[in-house]
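Next up, some structures in structure tokens.
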Structure P
Amino acid sequence: MTQQWKCTDYQTYADFVPALGVDVLGLLNPQTGEKILDLGCGDGALTSKILALGADVVGLDAADELATAAEKRGLSILRLDAHGFSMPCTFDAVFSNAAMHWMHSPEKVIANVAASLKPGGRFVAEQGGFGNVAALSTAILAALDAMNLPLPEKFPWDFPTPEQQTQRLENAGLRVDVMQLFYRPTPLPKGIKGWLQTFISPFVDGASEKDRENVIHHAVRWLTPILKDASGQWMADYVRLRYRATKP
């Protein structure tokens, strides 16, 4: 049930993700000379922006295709799993955009983040929050059920409530300064099929290519009256959780 990444799909159908990360980058407010880790940096689009602001930034991502794309931007990348990295008291800040919801053990990742921060360092992140892609997820599960394909034993993505994420951060010894849950309907200019193709892999692990395509077909059909408006524009039902926490 791990997320599978194809760089071309991500850059074609999810290029809006780093573009929408500019606001959380403002919350990070990187300073010249600060040492910053971009956790789950993907292809490095936002990492490059942090570097351009004068910080000493390194990206971390375990997906080979995405890490390679980031390196091609001239960035320094650690090809490590966020669940297992260890760099005690190294960074002034850890930044993460649209990555924490892929983590299957978020408490472990947050503990690693806390350990990697210098005293006074900050963790700034945005991820899917409670209720994120509810319609999209329900359509995928309904399609699997209709085709008599196995349902995942556990929902593969982590979309916590503000209270749940606050507790996780505090359990790791961090002080929560900002915690915001907000609805952000997001246009999908290239349509819903590409989004499903990019992100559906944990739901169809082990399925044949034909079954995978049929699941996407059924999901698109059921989502059309819900997420496609009269002009033909598709919208993803995104709910985001944005936060900043500080290590005492």
Structure Q
Amino acid sequence: MEWYYILALVGTGLVAGFINTVAGGGSTLTLPLLMFLGLPANVANGTNRIAILLQNVVGVNTFRNKKVLNLTSDYKLAVPAILGSILGAYFAVEIDEETLRKVITGLMVVMLLLVVLKPDVWVKNKAGAINIKPSVFQYILFFFIGVYGGFIQMGVGFILLAGLVLGCGHDLVKANAVKVFIVLIYTIFSLGIFFYNKQVDLMAGLILAGGNMGGAWLGAHFTIKGGAKYVRYVLLLALILIILNLLGVFG
């Protein structure tokens, strides 16, 4: 692999890791890059999971060390997400990219409206939310979020944040920590399916992961120090840029 390809993977991974940890949508940068480097869409989709996995190992460790994430109580919603991701990964072999683009764009627009029209919800932690036992609705919700995440990583961070903030009552700092943990756990299973189907370029994935891990470390510290208010601004900016990108504004 040429040195400038390596530089592009690491640099893009650094930005994507930060965005993924603070908000979501970093895969809108890494997936096109992997395909530009010559990987088929399904292989790019699988290869990207290596970077996501290692990025979230760093993110989870940072949030746990800073006492934002409690693995003994925050694992509950990961279970339905794992089951959903396995199902979603099985459907990811053939991707109708145009239809998928429209679906993602629609979801991101809805997410943007929710962040703009309900600003206080995203920065206030509902009393006792951390220790509340998940409801049947929440289990079902996170199962389908897992299906989406297993199928295509792009944009799943935003959807998880919406579920954790609007559906569970967390603020954005806590929601980001739980989001990173859930994605880490279900990615282990979905990545295994991509490996089994020989849809992973290990070398490209590990190089990309080097950047993603650095970005995740920076993103986790920014989230903790900046607080929910500042994370919300990054979330808004990321949503706007990703919507414009999906609409083809940037070419």
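Suppose relative contact order in percent (Cα under 8 Å, 6 or more apart) works out to 23; of P, Q, which structure was it derived from? Among P, Q, the structure yielding 23 for relative contact order in percent (Cα under 8 Å, 6 or more apart) is P. From P, Q, which structure was helix-only ellipticity at 222 nm (-39500 (n - 2.57) for each DSSP H run of 4 or more, over all residues; to 500) = -11000 calculated on? Attributed to the structure labelled P. Can you spot which of P, Q the value 0.97 was calculated from, given it is Rg/Rh (Cα atoms, Kirkwood Rh)? Computing Rg/Rh (Cα atoms, Kirkwood Rh) on every structure in P, Q gives 0.97 only for P.
Upon calculation of distance in nm of label points 7 Å out along Cα→Cβ at positions 11 and 211 from the atomic coordinates, which of the structures P, Q produces 3.2? Only structure P yields this read-out. Set P, Q, criterion distance in nm of label points 7 Å out along Cα→Cβ at positions 27 and 51: the highest-scoring structure is P.
Values in this text are rule-based calculations from the coordinates and carry no lab data. Bear in mind the structure is a predicted one, so any value in this text is a computation, not a measurement. Cβ atoms are built from the backbone, for glycine too; each structure is taken alone.
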